[in-house]
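Some structures are shown below for you to check.
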Structure I
Amino acid sequence: MRAKQKQSGLSAISLLLVLVIGAFLMLFAFKVVPVYAENYYITTGLKTLAEDNPDLAKMSTSQIKSAMNRYYSINNVRSEGAKQIDVIRNARNVLVVNEYESRVPLIHNIDLVLSFKNVLDSDRPDECCKAAEY
């Protein structure tokens, strides 16, 4: 006589739970990935500014902002965070700071707040976009 084999697999409730969790993770990814992609373009713009202008410390604030706005319009960066550029001049260097928050509605009244701080130091352009104290 054969012994009964125990069935293996997911029950209907377990399958439903897996599908709900998977759908939530997909929703989360669809909401968050574009914000990080936008920040990637912002940091790439800062790196390009440093590469294209070796004498960044001699540029005026309006020239820096104009160069960044030109880069953003070419690469279709439309977020408000991209427009928040501060230029801080010290005795030895220039810091181009882009610090902003992005609020993304997730579900109904639940929002995600993502904070970004990108700093370009004219003395160390190769260390661009790491959040440094200024």
Structure II
Amino acid sequence: MQKRQENGLIFISIVSLVATLGSLYFSQIRGFEPCTLCWYQRILMYPIILIAGIGLFQKNANSALTTAVFAFIGGGISLYHYGIQKLAFLSDSAPACGDVPCTGQYINYFGFVTIPFLALLAFLLIAITSLFMMKWQKETK
């Protein structure tokens, strides 16, 4: 495995770990109850730590495909979730999703940074890195 692929897996591990710890901070320390869409995003983010970590341990860059799939699906959910928080035409037609409304915004830093935005950012970083890793892997064959 090339050094840049190894660095890619380290980067993916760090981003997913920070995202996971951030979500646990918001729910366990700040007491913010996650909505249904937040749970789906967590379900897709948490395994990325293990996938990238095992890939790094085994020196196997093939795990980039799996992290990319998780990141694209999670990013799609995050983008939709962010949209129903920020776009009136989406929030008006947003389905009810459990005890906590998915349109609620626990945080709103700078007028646009919400929890789904942070998750979207993490998923984008992971997806882009995964795509680069797959490109690098093809170049070495």
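Please treat every number below as a calculation from the coordinates, not as lab data. What you see is a predicted model, and the numbers here were worked out from it, not measured in a lab. Cβ atoms are built from the backbone, for glycine too; each structure is taken alone.
If distance in nm of label points 7 Å out along Cα→Cβ at positions 7 and 79 is calculated from each of I, II, which structure is the one that comes out at 4.8? Intermediate values should be presented prior to the final figure.
Working: I: 4.8; II: 2.8.
That value comes from structure I.
Between I, II, which one scores greatest on FRET efficiency 1/(1 + (r/R0)^6) of positions 47 and 87 (r between Cβ atoms, R0 = 30 Å, to 0.05)?
Details: I: 0.95; II: 0.55.
If we compare FRET efficiency 1/(1 + (r/R0)^6) of positions 47 and 87 (r between Cβ atoms, R0 = 30 Å, to 0.05) over I, II, the biggest value is for I.
A value of -24000 was computed for helix-only ellipticity at 222 nm (-39500 (n - 2.57) for each DSSP H run of 4 or more, over all residues; to 500); which of I, II is the source structure?
Values: I: -14500; II: -24000.
Only one of I, II returns -24000 for helix-only ellipticity at 222 nm (-39500 (n - 2.57) for each DSSP H run of 4 or more, over all residues; to 500), namely II.
Among the shown structures I, II, from which was the value 21 of relative contact order in percent (Cα under 8 Å, 6 or more apart) calculated?
Working: I: 21; II: 34.
It must be structure I, since only it matches.
State the single structure among I, II that was used to calculate distance in nm of label points 7 Å out along Cα→Cβ at positions 55 and 95, giving 2.5.
Computed on structure I.
A value of 1.30 was computed for Rg/Rh (Cα atoms, Kirkwood Rh); which of I, II is the source structure? Please report the intermediate quantities before stating the final value.
Working: I: 1.30; II: 1.03.
Here the read-out was taken from I.
I, II: which one has distance in nm of label points 7 Å out along Cα→Cβ at positions 103 and 119, as calculated, at 2.7?
Comparing all candidates, it corresponds to I.
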